[in-house]
1. Once Rg/Rh (Cα atoms, Kirkwood Rh) is calculated for all of I, II, which comes out largest?
2. Between structures I, II, where is distance in nm of label points 7 Å out along Cα→Cβ at positions 62 and 166 highest?
3. Tell me which of I, II gives 3.0 when you compute distance in nm of label points 7 Å out along Cα→Cβ at positions 150 and 182.
4. If helix-only ellipticity at 222 nm (-39500 (n - 2.57) for each DSSP H run of 4 or more, over all residues; to 500) is computed to be -16500, which of I, II is the source?
5. Comparing relative contact order in percent (Cα under 8 Å, 6 or more apart) across I, II, which structure shows the greatest value?
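What follows draws every value from the coordinates through simple rules; no lab data is involved. Note that this is a predicted model, so its numbers are computed, not measured. Cβ atoms are built from the backbone, for glycine too; each structure is taken alone.
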Structure I
Amino acid sequence: MSARPELPREFVASHKRRRMMDAIAELTADGGYEATKIADIVRRAAVARKTLYDNFDGKEDLFLSAIDSSLTEMRVMVEEACERTEGSREDAIVAGLEALLDFVAARPAAARMCMVEAISATPSSARLYDAGMRDFVDLFRNRAPKGDDLPSTIEESLIGGVAWILQLQIRRGDAEQALDLLPELSQFVLSPYLGVGKVVDAGRRK
């Protein structure tokens, strides 16, 4: 019997990093950041303690890396969904919302980590959350329909509202049903630009 081919070292190292980031997301979702210990993380990720410290400075560094990775993945999914959409600006916004909700539904632990736990876990995680929110505000501003006589803070208000609604959904333990929010969130973010009647249909096309 031939020997099993050895996996590339870079692949193994990357896989272990991913397991550790997934582990801290799951553990903080279950019990919060403060209650999560290094021993819990290495046990959940099935790695040695030395492996964790070879890759990260400690629990907070791992936590911040996991948040940054999840926020980046979320933003890329939204951007790509918007770019793939052929049609109006409102179609692109609905597609981006759907991608965001799909991430929350498919990755509830990661969503809770970067949208709920990050806000209050550490000062650095709060700054990462704020930076992520600013990225989504900029993305929305670049894609939103043009509206006259709207407040200068309209994009911040709408993205903040979406985040708050998703945080409530996640805290209730209903992250897997996030896609059910697509019609009402589509209406919420687009009605200032288009009016309520048109937006309901846009939100229900998906």
Structure II
Amino acid sequence: MKLVYVFDAYCGWSHGFSGTLSEVAARHPELPVEVVSGGLFTGSRRVPVRQFGYVQGANAKIAELTGAEFGAAYEQLIADGSFVMDSEAAARGVAALRQVAPDRAAELAAALQAAFYVDGRSLSEAATYRKVAEEAGLDAAVVVAAFEAPDAQTAARADFRRAVQLGVTGFPTLLAVEGDSVTPLAYGQATADEVDARFAAH
């Protein structure tokens, strides 16, 4: 059995779930965690953030419910509304980090979200992955090369397809997967205790 975490690095609710995911992973060291990028802002949804009028209000609610931090640098990044959240670029970055340190995928996904939501760094820029890699003690040059390689785009699109195959329609979603059996453990927001209760019940 393993846990499958389907998220989007540009999803505020996923950022809010980072603490729960970390706690669940710590409680269940025997369970591998597979991280899958869901592809929230792709195609026609890859537009300037001003077109999503709900962002600030949603973030305030996420912070209130989960304690997640939204930093001043992030607020500054999106302030004029021109920033474009490109989930395919973010998924390429997730794939690159996952390739270099597969056992730390959940931890690195959270670090990537903090790079955006706290430090105000674009997830479309190689420099962001260099910094995340350096802070995680990984070979930054290898991570950046993986982010920029054509294989990263292939991996990103494979992630989007996997999310659909798992029946995931929103982010974040945490699943317990064993063979063909898929059990939802959390959707949107949940505490580690709630996840554990559902895990025990299944």
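1. Working: I: 1.05; II: 0.94.
Structure I gives the largest value of Rg/Rh (Cα atoms, Kirkwood Rh) among I, II.
2. Details: I: 2.5; II: 1.8.
Greatest value across I, II: structure I.
3. Values: I: 2.2; II: 3.0.
Traced to structure II.
4. Working: I: -23500; II: -16500.
Structure of origin is II.
5. On the way: I: 20; II: 31.
Ranking I, II on relative contact order in percent (Cα under 8 Å, 6 or more apart), first place is II.
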